[in-house]
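Next come the structures, one after another.
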Structure I
C-alpha cells in the first residue's frame, strides 16, 4: 500500500524539475484542434523551454516554466483545462485510428462533473478501444461486435459486459475511489477487482485478451524522435496524439523532422528526460540514445550495443527500447521493452 499521495504533475500544479517548472497537459483521447495545438506551441515557446514532450499516455509536457498561472489561463481559454479540480485524473487513452473522440469527451465530462472523483490519483487511467486495451488501464472499454462493451478491470477482462459505457465507468470510478485507500491503481487494491465485479455481476460472455497493437508507421502516423517536438513544428495543424509517441496528422502535412520511414531505427526508442532536466538522472540519456541510433552500423532497429558501457549486455535483439537515467525508470512504455538504465558506470540492460 502506498504511504503517500502520487506526485504526478498537472497543468496547474507544476513539478519543480532541475530545469524549471514541468507541466503535464492532459489531452483525453489525444485530439487537438489546430488552434489548441498552436496555444500549446506558443506556451512552450514563450513561457517554457521551446519544446513539447509526448508521454506514453498520449499527453503533453512543457518544461522550463516559471509562470504556471499564465499557462493555466491560456490552456483554460483554449478548452484544454475544463476542470482545475479534476485535471490530473483526466487520463483517457483512445485507439487513435478509431472514431471514438465523442465517447471520450462524454466520459471526460461525466467524470469531471462528479465532485467525489476530484481526489482520484494522477495515475488513474482509462483506455478506449482494442488497440490500446493492453496499456494497463484501471478501466478499459472494448466494443463488442454484437453491440455493447467489454469493461476491462485493471487491464484484464473479468467477464463484465455493459451497454452504457459512460455510466459504467462513472460507477466503477466512484467505487474505486471509495475502496482505494492510498492506492494509486486498481491493481494495488486488495480484492479491488472482485469488489467491482460484484457491483456489476459477471456474464458468461467469452473473455477477450487485451493486446497492445502499435500504430503501424505510415505517412499519416509519423513518429516523434524520443518523444520531443520542437514547438516551432507543425504550426496550424490539427493532430491526434498516440501513446506510442507518434501523431495522426492530415494527409499532406509537412512532416519534416518526424519519423516517416517504416525502416527507421528510431521507431520504438524512447527515453526519460535525463540530464540536465532531471536532478536524479545519472546521465544525459537522450544524447546517449541519439549517439547509439546514429552509429553507422545501426541499421536493423533497436537492440544494438550503444557506444557506451553496457553492463551484462545481451543487446542482440531488435524491439522497443527505453533509456532511463536512474533506477526509477520513468516513462517506460507498456509491453515488452528492452531497457538501458544508467548506473553511473554505464548502463545496465534489463529485459
Structure II
C-alpha cells in the first residue's frame, strides 16, 4: 500500500470551480461573473503583446526591472520594494509560504477572498475566519482573534465579493495593534477603482509590518496574462524574492504591463465609466427591490430575500444569456455578485432582474 501522502492541510482545500463563460443553447451571452474590464486592455498594451511575439525565443527578465521602475514612477514608490508575480495571487502564496506554517494562524474575514484560506492551508497553517459587521471588515473582531500564533492578517480593501471597504484610520489602527510577529497584508486588487486611494502604499513606507498587493487583472484588463505586484518593506521583499521563480513572468506579460501602467489616461477613463455605471446599476436594482451595499469596486453584491430566490434569479439570468457569480461559498448564499459591464450590459442585466422580480420566471 502506498505511503505517499500530501502535506497536512492540502486535502482540506476544495478544488477551485471557475465561473462559467457560456450557456448551452443560448447565444449572445454576456459574462458578468469575473470582474473583468469590459473595455479590455489599453491599445498600447495590445500593441506591446503583438510586438512581443518577435521575442518569444528569448528568456524574459529575471529582475523585472523595467516593470518595477514603471510602477514606481507612476505611483511614486521605491522600485526596490516592489515584487512582481503571476497575478497578485502568487504574491499572496509567497507570503504564506515564507511566513506561515504548521502551528501558525492566518486570519481572514468571513466574506474575504477565498484564496486567503487556500494559501494558509497550503502552507500548513491554520486559517482563522473572523466575522464582518454587515459585510464590512471589522477591525475589532480581527484584533480579538489575534494571539501569539498569528502570522498573517489578510484583508481586501475594497473587499471581494462585498465591494465594501474601510478607511485609512481603521487600517492604521489595525496595523498598530497587531502582534509583533504578524504581517498585515492589504489586498488592493480593486484599489484603482477608488479615486485618490493608494491601496495602503503610504502605510507600507511608514511601518515594517504592512504589505500591499495589486493586480493588472482588473482595471488594466490583463487578466489573461496574469500579472500582479506587491509593495513591502525591503526586508520582506528580500525574503519573497528568495522563493520567487526567476522566470515567473513571461516577456509578453512584462511588456504589456509596463506600457499599461503608464497609460494613466486610459485607466482614469475606465475608472470614471465604472463609477458611472456602478451607481446606475445599484440604483436600478434597488428600484426592483434588490438592495446592495455601497460598492467601491467594479461589481455589485445584489442581495435577495433568501438563497432560494438568489438561485432562481441566477437560473433566470442564465436563460437570458447573462452570467453572474453565485457567492454561497463566501457565506453569502442569498446574494449574486454582478460585474459592472458597459452600458449595454448594465441595462440588460437590470432589465432582466426587473423581469424576474416581476414574476417572469
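Values in this text are rule-based calculations from the coordinates and carry no lab data. The model shown is predicted, which means the values in this text are computed figures rather than measured ones. Cβ atoms are built from the backbone, for glycine too; each structure is taken alone.
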When FRET efficiency 1/(1 + (r/R0)^6) of positions 146 and 202 (r between Cβ atoms, R0 = 25 Å, to 0.05) is calculated for each of the structures I, II, which structure yields the highest value? I
Rank structures I, II by distance in nm of label points 7 Å out along Cα→Cβ at positions 130 and 258 and report only the one at the top, that is, the highest. II
Looking just at distance in nm of label points 7 Å out along Cα→Cβ at positions 34 and 274, which of the labels I, II belongs to the structure with the highest value? I
So helix-only ellipticity at 222 nm (-39500 (n - 2.57) for each DSSP H run of 4 or more, over all residues; to 500), computed for just one structure, reads -11500; which one of I, II is that? II
Highest-scoring label, criterion being FRET efficiency 1/(1 + (r/R0)^6) of positions 170 and 242 (r between Cβ atoms, R0 = 35 Å, to 0.05), among I, II: I
If relative contact order in percent (Cα under 8 Å, 6 or more apart) is computed to be 15, which of I, II is the source? I
For structures I, II, which has the highest computed value of mean count of other Cβ atoms within 10 Å over residues 74-81? I
The value 0.70 for FRET efficiency 1/(1 + (r/R0)^6) of positions 42 and 210 (r between Cβ atoms, R0 = 35 Å, to 0.05) was derived from one model only; which of I, II is it? II
Which of I, II leads on mean projected area of the Cα convex hull in nm², for residues 138-233 alone, largest value: I
